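Student: Given below, in the form of C-alpha cells, are the structures.
What follows is calculated from the coordinates using simple rules that are stated; it is not laboratory data. Predicted, not measured: the structure shown is a model, and the values here were computed from it. Cβ atoms are built from the backbone, for glycine too; each structure is taken alone.
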Structure P
C-alpha cells in the first residue's frame, strides 16, 4: 500500500515515541521501503546524514552477512572515501575533486543533471534554499572536513571558490 510522505512521517512521529508501550505482534505492520545503507553504498549513492542518527543506527548493523563486500562494491561504483582521497591529493587536485563532488552533491539533492551546475555561480543561483544549504553544510563537515556556515553557502561565493577554500582548510588535508 502506497502512502504519502506526510502520512508516513506522521506515523513515524507517533509510533517512534519512546514512552509508548510496545505493541503486540498482531497489532503491528512492518515498514517497507527503507533501504539498508549497505545496499545504498553498493549503488554508489551517498548516505544521507539523517540516516546516521540514532533512529536508523540499527540499519547499519543489518545486512552485512549477505553483503560482506558492500563497501568495496560501493567504491567500485562511485562511492568515494573522500578523506583518504583528499589526504593524498595535491592542493590543486583536491580543489578540483571537491568542486566536482559539490556539483554532484547539488545535482543529487536538487535532482538535476550535474552538467547544468555552473561552478562559477554561487550555490543559490541553482534555485536552492536554506534547507538545502543545511544539508550541504552537514555534507561539508562529514565528507570534506570543512565547516562552512549556512551563510557562507548561501552567500555570493562561487562554488569553484568554495571548493578551493575547502581544499585549503579541510581537516582531512592538515598535516
Structure Q
C-alpha cells in the first residue's frame, strides 16, 4: 500500500494530475503581485508591471525540485534568449515557500527567470490552474499573456517541453502581427 501511495504522489506531483479547466484564450488575466525570487534574491513580482514591458509567459508547476518541474525550469532557462528576443518575460509560479524558491531560482531556473510563491494557491485558483484531484498543487499549465492583459494561449500538459515550444510559437505569431 505504501508503494502505491508513493507512486500516486510521484505521478501527481510530477504533473500527471488532471487540472480544472484553466482560463482560456481571450480571457483577461487576473492581475496579481507575489513574493518572488530571481538569482536567489527575493523581490515583489507584479504581473501588471511585467506586462508594461511586453508579453509574459506565466507558467504554473506543481512543486519545486521534483523531476518534471526541474526539467521544465531547465528548459525555460535554456530558451530564455529566444524569449528575450521576442520581448517576453517568463515567470514560474508554485505553492512553494519563498525560501525554497530562492534556491530553485538558482539551481533549476539557472538565474535566468523569476519564480513566484503562491502559498495556498490563491493565484493559481484565479487562473483555474490547480489539480482537481490534488488541489494543494498547481497544475502544469502555462499562459502566454499579451501586454493588454489578454490571454493569448493556455496549455495544460503533463510533459514540460510542449510548454516552451507552444509559448515560443504563440509569441512569434503575436510579434509578427504586433511588432514593427
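Student: Between structures P, Q, where is distance in nm of label points 7 Å out along Cα→Cβ at positions 137 and 153 highest? List each step's numbers first, then the result.
Tutor: Working: P: 0.7; Q: 2.5.
For this comparison of distance in nm of label points 7 Å out along Cα→Cβ at positions 137 and 153, the top structure is Q.
Student: Taking 3.4 as the value of distance in nm of label points 7 Å out along Cα→Cβ at positions 97 and 129 derived from one of the structures shown (P, Q), identify that structure. Spell out each step's value before the answer.
Tutor: Numbers: P: 3.4; Q: 2.3.
Source structure: P.
Student: Let me ask something else about it. With Rg/Rh (Cα atoms, Kirkwood Rh) as the yardstick, tell me which of P, Q scores highest.
Tutor: P
Student: Oh, and also: Can you tell which of P, Q yields 14.9, 45 when Rg and Dmax of the Cα atoms in Å, for residues 41-120 alone is derived from it?
Tutor: Corresponding structure: P.
Student: Of structures P, Q, which gives 31 when relative contact order in percent (Cα under 8 Å, 6 or more apart) is computed from the coordinates?
Tutor: Label of the source structure: Q.
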